[in-house]
Structure 1
Amino acid sequence: MAKLIECVPNFSEGRRPEVVQAICDAITSISGVSLLDKEMDRDHNRSVVTFVCHPTQLVEAAFRGYQKASELIDMKTHTGEHPRMGACDVCPFIPLTDVSIEEAVELANTLANRVATELAIPVYLYEDAATSTKRKNLANIRVGEYEGIRDSIATDPERKPDYGPAHMNLKSGATAIGVRLPLVAFNVYLGCNDITVASKIADAVRSLTGGFRFVKALGFEIQERNQVQISMNLVNYSKTPIFRVFETIKSEAARYGVAVTSSEIIGLVPQDAIIDVADFYLRLEKFSRNQILEVKLSEVGHKTEAAVETFYDEVASASPAPGGGSVAASAGALSAALTAMVCRLTVGKKNYATVKDELSEIRDKADNLRAELTRLIDTDKEAFNAVMAAFKLSKASDEQSTHRDKMIQETTAEAARVPLTVMKTTLEVLRLALVVAQKGNENSISDAGVAGLMGRAAITGAGYNVRINLASLKDKNLVASLRKEWKTAQDYGEQLASQIQSVVESKLSR
């Protein structure tokens, strides 16, 4: 089964749909990212976004969400019922299939470093990514919310972030990035508007005040509905199931002469959590999850996975795209992947303690370059298709013919620029691969060598695609400029690849 990881960033915006949509668009601009859900709450002024992807796309997708949120959300003017400290308030990673907690923690640290370095946002790590027991609980980090952290972060050592500056980013606030298991965001509405009642019932079920071990709860007044709400996170739904919490709230509410009017689940919910509820209330006998139609359909789907068309199938098909340009980008992505792999096989080893920091940084850069080159696989295909679409434009009139010629030239120029970008991006990979070959784990020297070979193939192959498109361009100045860039990248790429090969051959000959 393919690796899959879930991300559920919470943004401090629940009243402007266009802003939330822009954030979602930024996240899904990364190829391979699937948006599963987005929930907006006006009273809380908060949105919960859920997306899944392969771990290699996760950091870049999440970072783009942070970047867009920092552009469009101003925490200096933000108000809402829900506790908050930043534009992207919290960003948990949830391992789903074939991804370990340790891998997810490493990704969380990579994202935290980028958010802190590139956006100047203080970052706290929580739950399984926490650097101290005090920070495992998000509520401890968010005490005082935006205003409290703003006023104390520079002076209180307990407020020092795990990454980034020890002062508040006034516009974007601070953020928490963590790793956790799937939780259920569950709200229960009461038939009254007395916040005191809601707060007392929240105390009764909340772990910190003597309630259920795996429940976080707060009472809120929902003015729009003229009701109060107990808002909860059930952080382990198997040990504290939904029905148990719901029944307790009903019982506590009855003590105050108040009825439960409804409940809601925010975002997505694991199937087993709902099965437990159905089993409890229906008192089913001998019920098994294998009786659920969707479970059986999913099993059938996994068995036929091999029949799904892969990238290699697309390349091998009669369609001209994806073609050599996309394959060159793929080779560059593999070069970056191997570079990062050797770093991971080096960092943490006693004999390589002196290069730990340097190779940790290279690992993170290689992961980002791999994501960019993976995106360029589709970009090259799209550029080629745009050229083909331009050739299909009508030339029935002089005006249409002129427009067609113009579009052919513009799309062809772009079709040359995309593989040129592949070349330049892969150059960055080869710079890293050379250091890895020189300083990385010598047991993986062959992997560093293959990284160099794949990088050389990417640069040479992408170069072919630059040159074939230059032949169709009429703008001589543009052709000269792009040709110069191609030649510079090609020569430097050969130089780096040859250096890597020399290092590898030298170490293999010992």
Structure 2
Amino acid sequence: MKSIKYVGTRNKNITATASQAILKGICEDGGLFIPEEFPVLDKSLEELSKLSYQDLAYEILKLYLTDFTEEELRYCINGAYDSKFDTPEIAPVVKKGDVSILELFHGRTIAFKDMALSILPYLMKTSAKKNGLDKEIVILTATSGDTGKAALEGFANVEGIRIIVFFPEDGVSPVQKLQMTTQEGANTCVVGIKGNFDDAQSAVKSIFTDAQLGKELSDRGFVFSSANSINIGRLVPQVVYYFQAYFKMAAMGEIKLGEEINVTVPTGNFGNILAGYFAKKMGLPVKTFVCASNENKVLYDFFTTGTYDKNREFNVTTSPSMDILISSNLERLLCMAGGQEKTKTLMESLSKEGKYTLDLTKGDIKGEYATEKETAQAIKAMYENAGYVLDTHTAVAYAAYEKYKAQTGDSTPAVIVSTASPYKFTKDVLCAIDEKYAQQDFFSLMNELEKISGTPIPAPIKGIESRPILHKTVIEKDGIKEFVKGCLVK
């Protein structure tokens, strides 16, 4: 099996093994790690289609994490994908109407981030041991709603690691906020900021590239890493469920092995859809990826015009995990398309001018978006036609795919990636179905959603409104670096 090396997106001379890249999280120049080349499948689609999720994960991850032993990888995989998921399939696929839906919300935090953040703590601890790291790892994470809770859940009470999560105080749903602020664990810290996700993400990334702060904290026994999808250890495990979805569609009779599918992904930071693109580069038969945006349609504009421009109004929508204007993982795609030197120039332009141009409009990723009205209509239509309740992010993807199909006439079998349980956005979901719910309390509506969906309230959030608030800190958006320093230097 060929050894895979990781290189920086802005400087090809920055290199790392898989375990080193996982520990670092981000390159010292602010770039991200990508595999120097994509691994080739060493088993056929037919062979892979017969595997359990855990065994499939091993066959995919062994090709990317080549400095891990089989024993180490299987330990990480089996620790991650177990009874903490409420379905034996881990990532089931259901057919609703004319699309297949990949449900990625069956983990402890009922969002797709569980798929990677269940395994990242195991990968990180194993990486630390492999590299003889004797410092305490400090996970710094910015979240638009779901990453924060999934990371907290994964790293809570993990020895040798502490985690600090920053979230937009007024930019997440009530359930998302309570999931974070009620988080237990002596090594956890949750902080609201007076700003949006981009403010938090930019501040966290600047900490990673602050050499002086890094040295100061290193001298005190700390080293930074990330649980965001900028960390390759977050991104690579997500490749697995695209293969899983394909094989489930074949088992359901929607396709034959070898036939192409289309994949639509509700997209904010571009990590989830990029993992699917990695799967395609490995040989998964995908014809087109539809990158679905909400009204913060910076990615839609990029994939339709070739210009990425974050200089626009920031919209707070009913799909808050997609309320993002700086999609960090897009940098990896830029590097794959144009190389390190070009990517460095583009990122400098983004930093100075807030925009850049690189024409990827003729590629196999197509942009589409849904307005707030179209998102609500999609929820209502799916419920009335199929008795299935979409969350507000999956509804963006469904509405976007319907628009894509109408415009192109493309009838290729499609899978919609469902990224969260509707229970995380109960009120917006129910109001889309019927306006009569508008005046009712968010948490009392969970019982109503249970009735109309036929799906029980997920155990992780049942009664969450009565749990004690353990994290109450709220800071200004420009106070993140000082907060982190004060938290660690005492």
Structure 3
Amino acid sequence: MTQPRDGQALWLLAATFVVAVAGLVYELIAGAVSSYLLGDSVTQFSLVIGVFMTSMGLGAWASRFVTVPERGFAASQVMLGIVGGFSAPVLFLAYGYLEGLHAILFALVIAIGALSGLEIPLITRILTERDAMQHTLSSVLTADYAGALVAALLFPLVIVPQLGLMAASLTFGLLNLLVAGISVWLFRERIGWLLRGAWVAGLAACAAGLIWSDRIVSLADAAFFEDNVVLAEETPYQRIVVTEWRGRYRLFLNGSIQFDTLDEHRYHESLVHPAMARAPRRAEVLILGGGDGMAVREVLKWPEVERVVLVDLDPRVTEMFRENGVLAALNGRALHDPRVEIRNEDAWLFVRESEAVCDVVILDLPDPRDFAVSKLYSREFYAPLMERVSPRGVLVTQGGSPVFAREAFWSVVRTWVGTRNPARPGERLTALPYHAYVPSFGDWGFVMVTQEAGFREADALPGGLRYLSEGAFGAMTVFAEDSGPLEVEPNTILSHPLVRYYEDGWAAWMN
């Protein structure tokens, strides 16, 4: 039996490490893409991880049928480089141009998992058959686990911010093909010309895909969005897209529209001014979410405002809407105002760590599509948040559509009603639901909250409003029969019924 050089053994351990990094990166890309496009990140990541691990087991089982382990290892890396490398482009393009994504998503996850599962058994066989190491399996597993750790650390900190999901999958596809190429050369006596040709074709395809990745992204965006994409960027937190058509701009986060400049004033005026008008004092204002600065713009229309703290998780969003001239103009350069302090922090942690007490608190948070956001609509978040509101202060939150997601909206209301009142222990908070029609969203709901027994009379609205007017608010508190109150569960971090209500409501209308 041929005795390998020590270099071959070291190479196979290095290959194990690299393949482990690439395999976990593909898994994380699939989970991230599915959560971006399908929502509910916990469910999507759980399904992707479960199917991936099961498929690895299938691959390990199938390895027993590989008669030439060197050839099998090289072939699996060629296929893994091609399938994994093109996983993100295929998923984004499929979502844009085809009906349904789940079948393609899990077909890719199964293929990548099975090909990854071949790695350890085949490398172990190669080393064992050639008497390369005394502790073969333990060394291979150590390299594999170390690679997984490196991938887990690099993915959110380096890979996504620097490459984006599309280029990342193609880059690691090339990395797998590099492993395959070195393996083809090292074991050339056992590798046929057909496999060598497949390796060359895969390498050329992934290289071309990486070179043209920007165009692939543009092609996918063109399928998603009706307007011209003027800005598209992936951050560790989300995918940001800004579109434009004839001077009309739209912001999308993870594929969900956040505003359309044609009617955003309806949403932001309805969110901000009813609460500001009913607060007896408006010097200190806290805004959670709303990194686009539109809510800040509305708050600054009140001359009594002395300080606004804007807390938004993604620093890239606030940076874009502060530094990009076109985008900054949309919020009236509100983020440049010296009264505005921007804090790029997790709202959950900020509320627990802050000791500030504010006159008005405005929650301009994303819809509760998944558990990560749903926790910001829970009793466990609302209770400490009310500690940040002065005893006579006013809080307001957007609550989703009482038409498209009726149960979800009233779950938000019930959650507020059931949250403890720090100013009046033993008594409930006062919650006032209302709604406004925003063409981009449909009928949209809000909830205004105070620790007082009721709301004071509203002060006069500031000038320059385009939608809200004196006397209009009364009608906004009246709900139709098909959008009015329901008996629903309050939202907690233990049960998260809000996510289910949200998904079921929108699915009933959109599917």
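Bear in mind these aren't lab numbers, they're just calculated from the coordinates by the rules spelled out. None of the values given here were measured: they were computed from a predicted structure. Cβ atoms are built from the backbone, for glycine too; each structure is taken alone.
If distance in nm of label points 7 Å out along Cα→Cβ at positions 255 and 279 computes to 0.9, which of 1, 2, 3 did it come from? Please report the intermediate quantities before stating the final value.
Values: 1: 2.9; 2: 0.9; 3: 3.6.
It traces back to 2.
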Comparing mean count of other Cβ atoms within 10 Å over residues 63-70 across structures 1, 2, 3, the largest value goes to 1
Identity of the structure behind 3.8 (criterion: distance in nm of label points 7 Å out along Cα→Cβ at positions 111 and 359, calculated), options 1, 2, 3: 2
Suppose you compute mean projected area of the Cα convex hull in nm² for every structure in 1, 2, 3: which one lands on 21.0? 2
